[in-house]
Structure I
Amino acid sequence: MSATIEHLGEIDGKPFQRIILKSDLAEVAILSLGGITQSWNIPTATGSLDVVLGYDDPFDYMQNPDYMGTTVGRVANRISGAAFELDGGVYKLSENGPGLTLHGGVNGLSKRNWTVEEATDTSVKLSYRSPHLEEGFPGNVDFTMRMTLSGARLVYEVSATTDRPTPINFAQHNYYNLLGGGPIWQHQMQVNADQYMPTNDELLPTGEIATVAGTIFDFRKKFSFEQADPNQNGMDMAYVLPENRDKAEPVARVEAANGVALQLWTDQPCLQAYNGNSQSVETSGAKGRLFGPNSAICLEPQKHSDAVNIPDLPSIIVQPGETYTYFAAIEITGN
């Protein structure tokens, strides 16, 4: 069936578009800007419910300091010193944090207006060519991003090829509130991970991989955020997922008191979990909702943070002739 494509204007001389994906269990709005998931509505016993935080005005995503709904790259999470060494050369990146590069830099791929290559009522494919030294990263890289809706499940797939060695590490960055708004302390979560990556005060990984036992990050059994973290310190850390896990099983589950439930699958080795604890200013969002500290849980499948500067971590360098791939699937069902 033909896609519903809305023309919103222009960004960077290209059409800025919104694509509406529909199934019997969900309606999802995708923007050509960074492949952003603007809304995700599901049917419930009390009516339609939007389970992701976002902005009503699509042009507000040009700023979007908290990366609402984005798919971030070239390199998600943090790069210490806003620089890295590769093949004897040092690449200085754009700095958008205290002495670091976050989520691809000042104008990373989440801020770029991608081209809509294909669209149906259930799937959209976007493309973008990132030129050599964009945000400081080497190589001309051709990216494709596809979002496919099937029933209650939305699949995010990214692939990339490069003409010279370069780091690539994408992350899908939706903020989920299964109640539609308000604090998420009573949401319950379970994560299939025994280990996590400790960080310093700048949230840069120390290079250590530690057990979750005895920490507020231990969600191996289902707990509410309030039960696990009674002092409400919040979380912004990466789980290290088991290498030998059953890929057919979800790596994370989240449930709310209204009966809405989320499950997440991925082929990535880590899952960043962030519940907005560092967000200090309430921001108006879609449908008049406010989102501020601890108003959502952001679950970001990705590779290891700062891997370009920590030799003991698995490499994220993609070579010419190789194809980088990324898979994440999220299923959200109502009551």
Structure II
Amino acid sequence: MSLEIQENISLKPYNSFGFDVSARYFAVLESAGQLAEVRDFIQRHDLPVLFIGGGSNLVLTADLNQLVVVNRIHGLQMSPNPDGSICVTAGAGEEWHGFVRWTLEQGCYGLENLSLIPGTVGAAPIQNIGAYGVELKDCLSSLDAFDMETGQAVVFSADECEFGYRDSIFKRRFPGRYLITAVTFTLSREFNPKLQYGGIADQLKARQIATPEPLQLSDLIGDIRNAKLPQPAQIGNAGSFFKNPIIPVDQAEKLKHDYPELVMFADQPGYCKLAAGWLIDRQGWKGHRQGDAGVYSKQALVLVNHGTASGADILELAAAIQADVYQQFGVMLEIEPRCYP
């Protein structure tokens, strides 16, 4: 099927904040075979390209004079590994939560704690998504991608992805160069739930569940997320807007001395991770509103669009929060979503 390229298309339906900006050129990618056409088009027109999955990790601040491509490559495959684990490959355009539920229905376990994270399978490795004690890198074995510079299909092992905290080689070193077409996971036939993180144990006790079934755990995690994080269909947002800052242990211990209630966790040797939401909430930002740009009333880590806020409005609010937190705690918060242009 030939790639259909449209002109002057609104991106409001394609970003979870609901920013009404337009793309000079726009296309929906349905197969990896169409990527050669994408590359040819941007080279002939001397334009950059922006690939979008679910649009749940974007701040669009103005109209884009470029080609915007929405990745809708689908497909699901399973095969057994010699060690008894299961190799599962998903097209990059598959909706993430639907994919997680599908793996559980097939008796393949490991992704359940990542339930209800918005976005697509192909976008997940870029950010190395994580929640409730699990990160994508824990289960990913490899991914297929298309190199926009060379026009070649390439395969990245998990190590070659250079995963970090909400980070990868695709975000840090080569933004925009590689389009992920499929992701392969190694999942287990044995259900070994991770229940110690993020209030999961409390919720299980409240529901009088001693040992949850896989889909039951997925449902419970979805309920926890819904209780504190707004769904984009209800109010425009990109989930957690700031990363949890990682700082040296001596700096963290000094802050803990000054603020005994500070929420912090051990990280890599010599470092601690602080709860960004606590820092923001401590400064009184939860529920704050500047026009239609605001901080979610139930979770200070989430910035929201109450209706007509622009990407610039959201970034202005974010900058004010960053400055306030830095002045009080000496910690600079890093924005998690990608910002364009």
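Each reported figure results from applying straightforward, stated rules to the coordinates on display, with no laboratory input. Values in this document were obtained by computation on a predicted structure and should not be read as measured data. Cβ atoms are built from the backbone, for glycine too; each structure is taken alone.
When mean count of other Cβ atoms within 10 Å over residues 37-44 is calculated for each of the structures I, II, the largest result comes from I.
Match the computed value 1.7 of distance in nm of label points 7 Å out along Cα→Cβ at positions 197 and 301 to one of the structures I, II, and report its label. Mind showing how you got there, number by number?
Details: I: 1.7; II: 1.0.
It must be structure I, since only it matches.
Just checking, which of I, II has the largest value of distance in nm of label points 7 Å out along Cα→Cβ at positions 205 and 221? Mind dumping the intermediate values first?
Values: I: 2.9; II: 2.1.
Comparing I, II, the top value of distance in nm of label points 7 Å out along Cα→Cβ at positions 205 and 221 belongs to I.
Look at mean count of other Cβ atoms within 10 Å over residues 85-92 for each of I, II: the largest one is in II. For mean count of other Cβ atoms within 10 Å over residues 293-300, which structure out of I, II has the highest calculated value? Evaluating mean count of other Cβ atoms within 10 Å over residues 293-300 on every structure, the highest lands on I. Comparing Cα Rg over 2.2 N^0.38 Å across structures I, II, the highest figure comes from II.
I, II: which one has helix-only ellipticity at 222 nm (-39500 (n - 2.57) for each DSSP H run of 4 or more, over all residues; to 500), as calculated, at -7500? For helix-only ellipticity at 222 nm (-39500 (n - 2.57) for each DSSP H run of 4 or more, over all residues; to 500), the value -7500 is produced by structure II.
When distance in nm of label points 7 Å out along Cα→Cβ at positions 93 and 109 is computed for each of I, II, which one produces 3.4? Structure II accounts for this read-out. When FRET efficiency 1/(1 + (r/R0)^6) of positions 69 and 269 (r between Cβ atoms, R0 = 30 Å, to 0.05) is worked out for each of I, II, structure I gives the greatest result. In this comparison of I, II, the computed figure 2.0 for distance in nm of label points 7 Å out along Cα→Cβ at positions 5 and 157 is attributed to I.
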